[in-house]
Structure I
Amino acid sequence: MEIIQQIAFVAAFGITAWLIAQRVNIIKKTIQLGRAEDRTDRPAERLGTMLRIAFGQKKMFDRPVVGIMHFIIYAGFLLINVEVLEIILDGITGQHRLFAPLLGNFYPYLIGFFEFLAVGVWLVCVVFLLRRNVTKVERLQPSRHREMNGWPELDANLILVFEIVLMTAILTMNAADLVLQDMGSAHYTPTGDFAFSQWLKPFFAGWSEGDLIAYERVAWWLHILGIFGFALYVTYSKHLHIGLAFPNTYFARLIPKGEMHNMPEITKEVKIMLGMEQPDPNEQPAEIGRFGAKDVMDLSWKNLMDAYSCTECGRCTSACPANITGKQLSPRKIMMDTRDRLEEVGHNLKVNGGNFVDDGKSLLGDYISDEEILACTTCNACVQECPILINPLDIILQLRRYEVMDEAKAPGSWNAMFGNLETSQAPWKFSPADRFNWVDGVK
């Protein structure tokens, strides 16, 4: 019987690893479709940013209560994996509680610590479910934010229920294990009581040894298969940020938030027109394939990593003045739309042997509308709020640059402003010589 379980476990582990590797490969390929961009400067500063923001959860604590609850889940996820390591080794070797003889009297305290984390995760997940579905935090409600309708809302609830089930499985598995130890059942290594599961032992009072073994095994398999399923599910979920938050914060831009990236070719032409530079007669004119971005392939690889890293928390949208005043723009939707388009492109690559075949769609138009990108005031509120340093504004600016410079689809009022800037060096239509006349009335 044990050898059958070992074979089943190794097969489940291998299939899970293979599926995750396939999924990671597709995500990697779609991110690599983006334009090249060097983010390797100032490595020490980048490492410090990653440790503060991703590992230390610094920006989550801007809202202390939610920050603490999120940290409990985060710490639980990281540290409980040590126990998962033991379960994996048990499954491969056919042993039970492999670490118990090695750690001796320390083992119950270690498992007790993991159970403390498991109970914390269980309680926080219940609170988060209540916040979403009972108290109804505004920025998470699909009735107010259309991007949260359907799968995003279901995904958020599923992952919380998933974690509650996993934590329940591990606690009740330990409780059944303790009862079997008390019975002196073979194969169940005596360890001593664990901090929380010992209080669940009365639940199993009166159970036969066979029933207890069956329950313990079912809970064991449920927990480990749940972990495998969770690991695969995460790659399709907003919870991909569990892994991507670290590289995403490491490669975050280090320049001031308000500094916009100009196209070097255009900057050079403007400087020549203003007499700030002299043209090189021997230099060939630069070939510009496209101004700005129309589809995900026109964005940088970092923009695409941002999209995959988005947690859908909605802090960006809740701080966006355009959204607050009823405009269509939602920075969260911009990131979710970019990721949805990337998913479509990834599927395209998969079915076409790694080559992208034009599907007649694009990010701008099919996913993101003109109205959305024109509503942005470039205030950087969304950039400031993001807990993992995502930059929705950069994508908006590149899409808007394409609309204005490549498609010449700027609103009439914008064109008038552009004309004034060119002729009068100001957004308003008056002579530069009259610019300081307003001071005449100042006392």
Structure II
Amino acid sequence: MSKHSITTPGFAGLALAALSVAVAGAMVSPAASASGFQISENTVQAMGRAYAGREAAGNDASVVMNNPAAMVDFDTYAVQIDATAINVSTQFHGSGTDAIGQPLSGSDGGNGGGVHGVPAISFIAPIAENWRLGFGVNAPFGLATEYDAGWMGRYQALKTSVKSMDFTGSVAWAISPQFALGFSVIAQKTTIDLGNAIDLGAVLAAPPFGLAPTFLPQSADGAVRLRGDDWKWGWAIGAEWKPTTQDTIALSYHGKINHRFDGQAYFTVPASVQFVLSQPGVPPLFQNTAGSGQLATPATASLSYWHKTLGPVSWGAELSWTGWSSFQNLAIDFANPAQPDINQYYGWRNTLFGSVGMEYKMSDRWTWRAGVAYDQTPTRDFSRDPRIPDGARKWISVGAGYTPVPNLRFDIGYTHLFVDDGNVNDISATGDHLVGSFENSGDLFGISMQYKF
């Protein structure tokens, strides 16, 4: 075997592998504020307590999306608008080699994160003495990352964007003054826009082409970009129990939503490679084609507790479960018959989020908040790659509420995320080996307004 001999998948395998990496990366990236690709920011009031008592503390219209049963605590119409800026930093430190052992060219990718806005709107209406109706719009899942063009991990990830928007309709029934039930119907739209480079030089150097030394790894980079979207229906249920006048316990469950994306894969191929691909007998590979993939936004469950003391201090806790084990495999089907379908294993695990927090009511107008939290990561060492540098998170949150008049309230909140490093030891479909870790951190800042009428 010559020093330029390479063993890699064929052209078809490389195309589908590039797409699988792109799609998988859209679902798992450090740009999300919670573990995996989850976003919790639909209530600035609760963010100031690290989400402790999010569903049980009361006077928070975001329960339309989080726990519909808690809408019974509103006796008037209410509209609430929340907006949160998520500033996430992810910096790679490491190195790598290509398929023949040469160092990977390029930079460390710069900051793959950035600042992204997350909106949420909630509305509650009392339609009868014991019934409430609500509507809400929020983004429960999503991320946006982009590394510098030409960085050493370009064959695993360049640009990743995914957005899930929920349009929720909820109803609540107060069975008694102490107990209520709620139900939600959710229309969820998810869109993806993903891209990475392809080491076409490595492909042409390897069998069956064997065109080394004319082509060598990193000598002819191409690119792939995948865009798609999907609408699906979901549901949620909730319950609220007030065992005493000072204590509230809330329980909710959001069902898993299965998506099947229909989209288009776009390939960029340099002229030197295109000449080889256009020769007679070469399969129609790396050509724009339709593609579809399956994945699920996971089921979630939350247990929320809040205690109101007789003084100015109230406190609570939150325990949430996310069913990330639904993300076990990534399947992609291609319209181009020259590119076989794939099924890539990730093996995520379910996670827990726990927080404690408090409020101090300084006056009728001002309320101060603080909380801490811990959020597990669903990723595993054996399947983590540059698109999945996720780590466990520790939260520190503070916030404040201002009520200038009884029916109007403003809230602000700030959270700093201490995120564990995400170690990677990843080999791309073309044999490019990246080794290192991602240093991650995050900051959240939110503002909110609630008006009752």
Structure III
Amino acid sequence: MTARTLIACGELFDGISGRAVPDQTLVLYGDTIDWVGPTAQAPTAQPGDTRIDHSTRFVMPGMVDCHAHISYGNALTQEDIDLYATMEFRTLRSMVAAQAILKSGFTSIMDPACSGLIAPAVRDAINVGLVQGPRITASGRALTTQQGLYDWYPSWVGVPEPSTGVLTGSMDEAIRIIRQQAKDGVDAVKLTMDGIHARRNGGGLIAAYTQAETHAMVDEIHRLGKLAVVHARGREGALYAARAGVDVIFHASNICDDGIQAALDHGTYLCPSLALLVNNIEFHEPTDASAPWWPDIQRRELEAASRNLQRARAAGVRFLSGSESGFAVTPHGEWGAKELEAHVRHVGFTPAEAICCATVESTKLLRERDKLGGLVKGKLADMVVVDGDPLADITVLQRREAIHAVLLGGKPVDLTPAPTHARHFSEFSQAMWSRVYDRAYVASHLSSKAADAARRQPA
């Protein structure tokens, strides 16, 4: 007979009721919650049972990051994501990234775009027990056109094979790729509904696919039993996606009233991924290559997103939580919980609502959704034990020292931080200089530096 685990909780937040209840006990049987209730009424421990005392701590469901790119490698540039490291190296690096996310309290993730089939491969390795890692709902390469994200490079370069995107030249090709990805075992297919191409006179971003094309792809994705997930920052892309009935729109910063209504009509979720915007604004430094222009663009988008997403939420649109981890400014395992803070500060969630969104609501589209959904009887025992009260201060969840324990299916996760590892030279472009050394610059800067160095030499 499988032994039970009895966990005494100081405050239990089940992720469904929206409140914390004191002096509760969880009884786990195997990887599943078997009983929940007041400690005074808890079953008596039997020989062989394990008792865990968290009677001074806050216990909540494991968090979900619905926008985590484990193959990105905390990249400094888009080229670093797409071009340099081998697929084999990226896969091993992605395993470490997934474990870092788990250690920070996120027991499930959705990876909506990766190189090759890296995210499905890591998912499968975890599921068969090769390594411990979060539960993963995985996509493959994101479908794009010349007007969409992922077609970063000049036309004579195109979209390279190791890129996290794949260029679709026709609807026949798009449908073929969707069917191929479904055959290869993805859980979701990602469509890139816009990129950086905008109309003049403030017309907004141009959608990468027409409305008819979007419908055709989404219908085929759903026919094959997969999730249809999209990147759309602009009004047009978000509108087309919502009208086509996609499952989730990432960003939706400029969604319009018609897009909001379409999202309501079709049950489409919005996943704002505001942590990326916030970090780009807060962390930028003058030495960053994008410093002269990028932070202002991000600031304007955050202002628009705050207005539009608050309207969407007031209308009743449902939200998921996802930080878009994987970039240098959102490294794996560091800022996932900042998305909860962003929901509170910029979308109008209360801390309790943000935690419910990031724990229970964000499981609704996951691969294991039928087994997940809060700390209640019959659900998997994925949970986080916190020193502190995130209902009083949502930023508690961003503090490594406040994450006292993480349980995945009732099993404790080793929270020892992974040792710092060197970056391999193949992960980056071979940048050699930060400027052009013309005669004027050398005369005005380097000559004066040489003169200063000479003066500092001892006589």
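What follows is calculated from the coordinates using simple rules that are stated; it is not laboratory data. All values derive from a computational prediction rather than experimental measurement.
I have -19000 for helix-only ellipticity at 222 nm (-39500 (n - 2.57) for each DSSP H run of 4 or more, over all residues; to 500), calculated from one of the structures I, II, III. Which structure is it?
Value -19000 for helix-only ellipticity at 222 nm (-39500 (n - 2.57) for each DSSP H run of 4 or more, over all residues; to 500) corresponds to I out of I, II, III.
If volume of the Cα convex hull per residue in Å³ comes out at 185 when worked out from the coordinates, which of I, II, III was used?
Working through the options, I get structure III.
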